[in-house]
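Multiple structures are listed underneath, in C-alpha cells.
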Structure P
Amino acid sequence: MVPRQAGVTTAVERPVVAARTHRATEAAPAAVFLALLRRDVRVVRRELPYFLVRTVMQPMLFIVVFGWLLPKMGFVRGAYTTALLPGVLAVSLTLSAIQSVVLPMVQDFGWTREIEDRLLAPVPTPLVGVEKIVVGVLQGIIAAVVVLPASRLIMGPIPGLTLVHAGAIIAVTLLGAATFSALGLLMGSIINPQQIGLMFSTIVAPMIFFGCAYYPWRGLDAVPVAQYAVLINPLVYVAEGMRAALTPGAPHMPLATVVGAQLVILTVFCTFGLRAFMRRAVG
C-alpha cells in the first residue's frame, strides 16, 4: 500500500472538501455581518448615556414645556397631551435613527477614511450599508422605549392612551426607525462631513416642524394646501401611525394608509441610500 502524503486529497475526497469550502464561504458573510453588528451594539451600550442625552433631550424639553408647563398654566388644554405624546415619540425615534447613522458616517468618510476598515471585511459592500441601517433601527427603538414612560411620568394621565394595539405599535416603530435610518444612510453618503450641521438646519428641523408631530394631520383640515403639502414629509406617517396605535380614539390618518406609505418610502430610501453608499464607498 502506497502511503498518502499529508495535505493531498484523493479524487473521492475532493468533492467533499469542495462542498465544505463552499458552505464555509456562504456562511462567512452572515458571520461577518453579525460581528460588525455586535461591535456597533457594544459601542452603543458603552456610550448609552451620551446617546440618550443627544437624542432624547429635545423631545423631553417639548414634553416638559408643552405637555406639563403650558397645561398647568392654562394656556393649552390638558387634552393636547393626547396629540402631543405620539408626535414626540415619532420625533425621538426620527432624531435617534438619523443621527445614529449620519454622525458615524461623518467620521467614517472623513479624512481618516475609517470606512475602509469595514470595506475590507469579507462581506459584500451593500451589507455594510445594511448593517448601518440595522444599528439605526435599534437605536431608534431604544429612544422610543425611553421616551414613552418618561413622557407619561411627566405629563401624568393622558386621555385615550392605550397599549392594547401592541402589534400596530411595533410595526409603526420598526418601519419608522428603518425609514429614517435609510434616510440617514442616504444623507451621510451624499453630504460632505462639513455640511452635516447645515443638513440638520435645512432638512431635519423643517421636517420636524411640518411633520405633524406637535399637531394631528386631521387638524390641518382648516388649511387644505398645507394638509396635502406635508404628505411628502416621511415624519407625518410615523407621527400619525403612533397616534393610530397609541391613541386610536383621537383624530388620525388611517393606519393602513400609514403602513402603506411607510413601506413605499422605506423602499425608496433603501434603494437610493445603498446606491449612494456604494458610490461613496468605492469612489
Structure Q
Amino acid sequence: MQLHIEKDQKEIKKHGNYEFPVHISLEKIQSYEQNSFPWHWHPEIELTWIMSGEIEYLVNDKKYLLKEGEGLFCNSNALHSGHMKNGINCDYLSVTFHPRFIYGYENSLLQIKYVDFITSNEDWHSLILKKDTDWHKNIIRQIQGIYQMSITPPLDYELRMHLILTEIWQKLYQYYCSLPVSEHRPQKHLTRLKEILSYVQEHYAQELTLDEIAEHVNICKSECCRFFKKYMKMTIFDYILFLRVQNSLPLLREGESVTKIASMTGFSTPAYYGQIFKRYMGCSPSHYRKEHMGEQR
C-alpha cells in the first residue's frame, strides 16, 4: 500500500465528503511499502489510537514513539509521517475530520473563537495522548467509542459522531487555553518546508543540486540542510533517494525494465538504482518486479 500525494505533499484522499467530512479507517503500518507512510499533510484533523504494537510517528519537528493504548492529536495541515519501530507490527485506528465539522459555517463564532484558536497555531501541531493522564484517557475512550460505533452504526450515527468529536475538541480547547499565552506566528516554517518538498517532488527525476534547492527557497545551503534535517529527520539527499525509490515501485509493478526505470526516476545508472533500491527495500528491483508485477495499488 502507498499513499497518494500531490507535489506539495498534500494527500490525495477523500476524508469523508462535504456533507459528512469524517473518515474512520483501520490501518497497519506493516501494510505500507517499506513499513512506513511518507510525509504528507491534509486540512483535516487526525486522531490516532494505537490498538496493538508501536509506531514511530513524526509531526513537523516532533518525534513520538506511540505504544499500544496511546493516542495522538495531529492538527490541521501539519506534516506527518510514520514508521515501523524495531520490526514491531502496529495496528491503529485513524479518525480524520475537517475542522468545518466542528464549527459549521465559515466565520462563525465557533470557528473564530474555538477552532481557529488551535488550528492557526503552528506550535500546537500535535499532542500525544497518554494512558496515565486522566483527560487524555477520556479522549482515548471516546476514540474507542467511535471505533465501536463505526462497526455497527446506529440510526443517529452522524449526530453521535458530531457530539463525540465536539466533546474531544472541547477538551483540547480547555488544555490549550491553560497554556501560557503565546504569539500566533505565521506558519513560515511549514510553508518553507512545503516549498522544498514541492520542488523536490517536481524535479526528483532530474539531477538535483543543493544550490538549486536552497536558491528556490531563498536561503543558504547550510541553512537549507540544517532546516530540512530538523523537520524531516533525514538529509535532503536521503529524502531524494527515498522518493526516487518510492516512485519507481509503480513502474516495476507495471513491468518496465530496470534500465528504463533508473533513467525515468533520476538514477545515474541501473547499477546505482539497484544498490539504493536494495538499501531501502531489502531486495533487487528485478525481484520486486517479479513478486509484485500486475498488482493494483
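Annotations
- Origin of the derived value 25 (relative contact order in percent (Cα under 8 Å, 6 or more apart); candidates P, Q): P
- Given 4.2 for distance in nm of label points 7 Å out along Cα→Cβ at positions 105 and 137, calculated: source structure among P, Q: Q
- Which of P, Q leads on mean count of other Cβ atoms within 10 Å over residues 81-88, largest value: P
- For Cα Rg over 2.2 N^0.38 Å, the highest value in the series P, Q is held by structure P.
- Each of P, Q could give helix-only ellipticity at 222 nm (-39500 (n - 2.57) for each DSSP H run of 4 or more, over all residues; to 500), but the derived value -13500 comes from Q.
Where a number appears in this text, it was derived from the coordinates with a stated rule and is not lab data. These numbers were taken from a predicted model, which means no experiment stands behind them. Cβ atoms are built from the backbone, for glycine too; each structure is taken alone.
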